[in-house]
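Each structure below is given as structure tokens.
Derivation of every value follows stated rules applied to the coordinates shown; laboratory data play no part. Keep in mind that what you see is a predicted model, and the values were worked out from it rather than measured. Cβ atoms are built from the backbone, for glycine too; each structure is taken alone.
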Structure I
């Protein structure tokens, strides 16, 4: 295909890197990229908010291992993405954001949507590419893909000024009109400047070069770290592993990591994107009482997991235990707690190397039995709490029903506070990479974007969005996008008319529910207004039929939103994090 303008150069680079879909909200600054991508068979998926486009790219990256790509227009289009960029950065998710910008010759002169985008974006990405010449477009995209995946993965931003994207004849004509035909010295000087600027901008653009895909080398921990960790695990009588999202960043190798975990035979807790790594019900996977287990373990391996607030800044691991930290980030490996064994490199590869190392037989049967007994006792407690009746629907009973109803290949997207926190105790992800949550940033509003990215990355998958009623407010407009794009996801809203995770502690500590009260809003009617299917559930006996109906509708190609009225619960009292 002939390269006619800068947008073609960007699209050719995307095609060379295997990009199948581009998430966007249209804008004049980026229109050539969208048109060129479509012409090359790349699916252009348009949404109602730029932040959704980046969330979708993030989810696509997590599930495929290929950096997701979003394109947004200049100024407010870019500022709308900041939350999603930061979320991807903290979740260490590789993506490429293509951002429009004002014409190079008019930046800083009050052009439409012209702001200095670097100071806004640069803190939240691995690199900010600011381009000045057409010939830089393709190589910058190639560099962005390599950088997004290398080392600690993360987002990369490529700024594409509008006059680099349209065809040369149009831009030169625009510059000629801007220069005018006056004969005064200032007018002649302006023409000279703009002509020189255009010449430099298009210099070398006649060469059609498609940049190659760069090799990204995986960071590997040294043999000494592997041997030290293997020795520590061999000595341990109560070893424990915690595996997090970073360990499964090589999405196509998740099965190899699962095999390595099984071979090691060490009990494990899975968090973030690693949930589901061992399937639905594996004997080595523990789900409850993690804090107590960490305090009792004599050797703890953190694979892609930092000692942040989720591990009480390292205090969950007792000081006398041998701590092994495997992480691509040296900072994260040592965050708040210096490990006894530090393995800087890919956490998944490190676990695989441990499994391949000579093994000293260990007897963890007693330790495993203790942990399994605790899990069983906690499950019985949840069953008892789920059996409690009320005016509306018990959230634990709802998730027990969803766990029974959802298909074997279901993907769960978590977007909310208290409702999602409850889900994490009850829902069992079916397989590797079938659970998506925001990550360390705790961002609300990821639901629609994550579900969109997941549904397109996994054609035919049954995708459920577990929405808190507060979080649902961010995503409702995207049911229009689901309908227009033919994306049949199922939204399940836990509607208890409040920001419950905040309210529970706020009322107890401050005796005031200010700002935490919502209404039993008809979210299902809003979704129906966008052309989706809406279902309302108020009573316990309506739950199972509604979930079954939702699956039927989704299989028929409809997006669905199930609005479930919930009873209040104290299940997660004391869950406020700092």
Structure II
């Protein structure tokens, strides 16, 4: 257990104080409460067993917490491996010592949690005077990532063998990126597999929803309570699916932190105001004019009212696509910048002046702004930071910072540009594959949403028909009264509202799952939410109409004698 805590990055004392002891106390309190309930109320054996299982949940959480943290930390480390390897390689050509090199890496917040691990290497080297190979092996035995551990072991062995650090790290780039690509493609394969699991789970939920809607007519249970249980079941299932997708996918964000420049903020604020005004206008239009004149289902009215939110999501989506195009052009800019610095030996402002006259697509304007800031002697770090904000790209921000820091420390520009451009292009190619996988995932969600709404609406229509049928029957004898139960009209109305809430939550959580899968801006969720809402509304309407037509094929007058003839 201690090894798991070490690999998960949890301090033993912190785990005992914040996780284990509170969980034990919570289990004891729950056990006492369940015992009191058991003494006060007579319950069946199955229900009592289920109640006594509740106190075990905090203990299960306490035992599973380190493993969940370790798994999450492994994914985080694997996601930062390319940036760590790139930074390590380019800094190895600078004029700093190995200890300072490790300190520079350990101070980079963008490399967390690798930066925290490299602090241990620095303390071993600087404070305990251990050699770099020994310190790297120490860390390799305590990291949850096999990819990172293998890299550290190979580096330690090469340093013991007398290989030059600069030469080894340049050769190692391909191996590290190949390992990262294997990890990345494995996560994409998991998403492909998860599409099938997602489909199966939703089909199972649809089956249970159908049974819960129709079942009360046979079993006599309260249809409202069962519908509420259905809502909780769907909510837990879909949130679980969304969280698995979020924490299983590698960290590959599109937007940089603080990328909302004044220009972008103005566009987004304008889109937000127009969308909200559109929602308010559609609300009054639907409420005052459309609803009194036309009989439109509630879910269709909700979709009509929320449709203007598509504009805000589309504006964000359009800006995100511009950022992705900038990512495509950045490697060419890095190669040109580094080769010009190495060949001419000129200062950075002169090289940027020359490059700003060339066309780098949508990146050209941002390069010219970078040149203007550096040429008027603004601090280089701030100039590159503003360049990141202008591009809005998370990847460009990381690699621009690596380039700036390494050049400032005296690294070889040609070497730096070669490593950065190669690794950046590999990451862009992986992102293209991710986009293709997510597109397939979106198609599955679209199809499932329509089918889900159709099935729920059809099942509810059957329940309404059977309720109307049995309500009009004159039942004689205790036997018939004990096997046929008629839900109240108010119960069916409440159930209808609950089913609509279920479909709305399904659309929202599915839209969030799409954005967690592709790493984009969460605001674009509004775009997919409205699309899914319309699919659900159309699916519900078709299910209601089709099942209503099917039920009307046989009249109630013809069905009643059949039922009365079969049941004595």
Structure III
């Protein structure tokens, strides 16, 4: 001990009792010159309009090792994160997580570099991490803040994944990009990839991957097997380990869409039936609950309730408060599979909000609200709570049909009544119900907000254009909903006339998108229906990033 005491003494000198250990220094990232590995990409980013460079992390890694650190994301702007490696690294993956550990985006292409562009909303503090999938060498991670209107230009300069882009780079799997683009076009709505990887599958043991579903969002899962895998099974296990969904077959591929109102983690299970091989797995997330925007052929799986219908009703009443007025219970029942349970509902003059709360084990389920003459007023599908808003100019005897798509269980029906609506809403009851359903998938809309919707008519083979002046740091978020049941689809495009940046939203009956600008600009909204003429409602929201 006497020999080792001089070595131990300097270690003890830095500590003050109590506590008996040295306090850890807080994590922080400061402005610093780019690493030699990042010189070129940093210059390309700044030349395209990005802000100053921020060095995040740098280390010498072997295969399977990771490096990363926290950094503070810019306010009211985008940011680009990129990673570069020396020649010894053959495959490098880049990930960005929120402060709570939730995955924001990833770039898992088959090269020794990665880049991701992320725009608001995002947490104040994020974590960037790089993983060496193959090889060994030095890896460096850097970032820049990027003005909203320069995001596309900077992303193009550094070959970064852009928010809302179909899949990023998939060079390691030829033809997969085109297949994914066709798949997303068939689905409708707008998706952003959150996870992409290739994995080995074997019939003797299932391959599993855990994926989080954030509250009020959906995920799209596409599994593409290699040529040596003729038959593949895709399943989803819930937090309890029970199988809650199975993928649909599209040739040899498997796909599914699953939504969650409260948020949960699910496990994707892959198993080939005959021979082993590789499978490319791509997971995308939506902005809000996008069921109204999906094609009619898409089957949406949903989380099921945990608790009684009365408990769900009480929790919702505490959450919504008096925003829609006081509720009245108009019916109860037990939904069954393969049949419809009808509940008579009296609708007074004005607008009524009908909420159907599910109790365990019911779910998922769907509802339809019909007038006495058989006219559809609105429909909805959910796992926890289905809602329909209907407006009439006089009292109506209506009927609510409730059916289970999975397991039977109890439900409670509530009605909230509002003031007499505008003539615009009375003329488009089905479009109003669809508009409300989409808005509810983003956040809880208010009655006043619904009253700002305007009527639109989309002619055949014509485009409807209108422009809006946006202030610096403002976002434009239009939502359009159609009346016609035979609509083939609708396109909604937003164009920043100052920079020519544009984004597209598409759906069968409903379409929406969101565009933010860092400087004052004029934004053009373009609407086009596949089959015209079409009538409906348009609601335009303005917000901050």
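Cα extents along the principal axes in Å computed as 90, 59, 47: which structure among I, II, III? Please list the in-between numbers first.
Details: I: 90, 59, 47; II: 100, 58, 32; III: 93, 59, 54.
Source structure: I.
Thinking of I, II, III, which structure, once FRET efficiency 1/(1 + (r/R0)^6) of positions 193 and 465 (r between Cβ atoms, R0 = 41 Å, to 0.05) is computed, gives back 0.85?
It was calculated from structure III.
Quick one: helix-only ellipticity at 222 nm (-39500 (n - 2.57) for each DSSP H run of 4 or more, over all residues; to 500) came out at -12500 when computed from one of I, II, III, so which one is it?
Checking each candidate, the match is I.
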